[in-house]
1. Out of P, Q, which one gives 2.0 for distance in nm of label points 7 Å out along Cα→Cβ at positions 95 and 127 as computed from the coordinates?
2. Tell me which of P, Q gives 30 when you compute relative contact order in percent (Cα under 8 Å, 6 or more apart).
3. With percent of Cα pairs over 31 Å apart computed per structure, which member of P, Q shows the largest figure?
4. If you rank structures P, Q by distance in nm of label points 7 Å out along Cα→Cβ at positions 39 and 191, which sits at the top with the largest value?
5. Given a value of -23500 for helix-only ellipticity at 222 nm (-39500 (n - 2.57) for each DSSP H run of 4 or more, over all residues; to 500), point me to the structure among P, Q it was derived from.
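The numbers here are math on the coordinates, done by the rules we state, and not lab data. Predicted, not measured: the structure shown is a model, and the values here were computed from it. Cβ atoms are built from the backbone, for glycine too; each structure is taken alone.
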Structure P
Amino acid sequence: MPKRLKIVLLGFLVLVYVSGAIGFFVNPSFFSPYTSITLILTCLVFLSHQPLKQPAYIFSFFCLAAVGFAIEIIGVETGVIFGNYRYGNSLGTKFGNVPLIISFNWAFLINAGVLLAAYFTRHRILMSLLSALIVVAVDVCMEQVAPLMDMWYFKGGVAGLHNYVAWFCITFVASFVLHENFKNGDRKIALIILVLQLITFGSVYLSKFFNFI
């Protein structure tokens with residue numbers, strides 16, 4: 001993909017997230033249905049900055065997405081892996097009560113975790129540990145606003161500790177196995193996108209205190 005087109009797409013994504021952060025703060029019910037479209041755009045922009053000419057990278061990314069989707073189906077149906085939860089409607093089309101887009105979000109988050117961890121270390125185990133910590137930290141932020149954005153709902157309204165333990169273990173294993181194919185991508189784009197997401201989550205969370213949600 002031409003560099004100029006990548007810049008244009010990234011600029012558009014920034015605009016979408018900034019608009020979303022403001023929109024969720026003011027009128028969340030209007031912007032919530034566009035969450036799935038935003039995640040699709042996010043994955044496309046992220047992938048456009050990764051080594052797509054390397055078959056091993058493509059294979060790893062889509063295999064991780066497929067495995068993640070299978071884990072989600074088992075998790076939703078049994079409640080064993082992450083706890084008892086169900087998905088809302090803002091993430092779009094579902095299969096087996098799991099939104100299809102969630103599989104790519106899995107792959108993106110873990111891939112981004114590896115890239116950010118690679119800023120600090122190239123040691124395989126340390127990179128995998130740091131990647132897992134980064135992904136769990138992002139998940140902690142997401143859990144605070146997921147019900148407000150109609151993404152998913154845990155029984156009792158709160159994700160249990162084993163949700164985070166499961167995320168840590170899964171991310172560690174995936175990072176350890178796939179780090180060679182993930183660590184050489186564009187780290188800056190991973191950081192930019194995660195920051196944009198955290199800003200949006202923060203906006204949604206703050207809106208609770210202003211009675212918008």
Structure Q
Amino acid sequence: MIEKIKKLARIKLANNDDAHGFIHVERVANLAEEIRKHEGGDKLIIATASYMHDWCTSKGRAYHVGEEAMREIRADLTTLNFPNDSGSLEAVIDAIRNHEEYDFKKAGKKFSKECQILQDADRLDAMGAIGIGRCFFTTAKLNEPFGTPEDMSKLGEDYSVGQITSGVRHFYTKLLNLKDSMNTEYARNLAKERHDFMVEFLDRLKLEWLGKI
């Protein structure tokens with residue numbers, strides 16, 4: 001079943017950009033599986049949610065999985081004869097629907113283990129070297145500015161899905177908050193190293209910008 005879903009994902013995500021396309025969801029699926037090995041959870045639900053979590057996100061400027069995507073995912077899983085014993089299909093839908101919860105104070109604790117693992121894996125892919133690349137790729141695609149050291153601070157508003165800022169500012173509104181939002185211990189350990197790498201990058205970016213190194 002996972003191979004069928006993976007094959008479908010290649011087709012469904014063909015029009016998504018590289019920051020939210022198949023190569024992204026495959027990394028998320030790989031991360032989610034590593035987390036699951038240490039934390040538990042249903043393998044099929046986690047893998048399916050990982051490969052399908054960015055269905056229908058290429059429309060407009062805000063990357064968001066809405067109810068249109070939920071209906072499409074449910075229909076696709078039904079067509080694939082996805083097993084629905086013990087509510088597995090709805091568990092996939094639930095994980096995808098809630099994985100974009102970015103209230104960093106709650107850190108997703110109210111959600112299922114499968115949703116928490118999807119959240120952790122998706123957020124880890126927004127961090128570290130890959131996260132830096134995805135950040136500036138998406139900023140350029142949206143025709144937003146690269147940013148300057150003056151953008152190295154938070155906005156007066158909390159982060160929300162689809163919030164548009166310069167590339168540099170995005171680190172301070174979202175990416176540097178991800179480390180403390182992890183749900184699982186294994187993901188927290190991975191997040192620390194990726195977080196530290198981003199901090200090092202930003203420190204060097206500022207020094208290079210000012211001509212110090």
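1. On the way: P: 3.1; Q: 2.0.
Only structure Q yields this read-out.
2. On the way: P: 30; Q: 20.
Considering all the candidates, the number was obtained from P.
3. Values: P: 16; Q: 19.
When percent of Cα pairs over 31 Å apart is calculated for P, Q, structure Q comes out on top.
4. Values: P: 2.6; Q: 0.8.
Answer by largest value of distance in nm of label points 7 Å out along Cα→Cβ at positions 39 and 191: P.
5. Details: P: -23500; Q: -18000.
The value was obtained from structure P.
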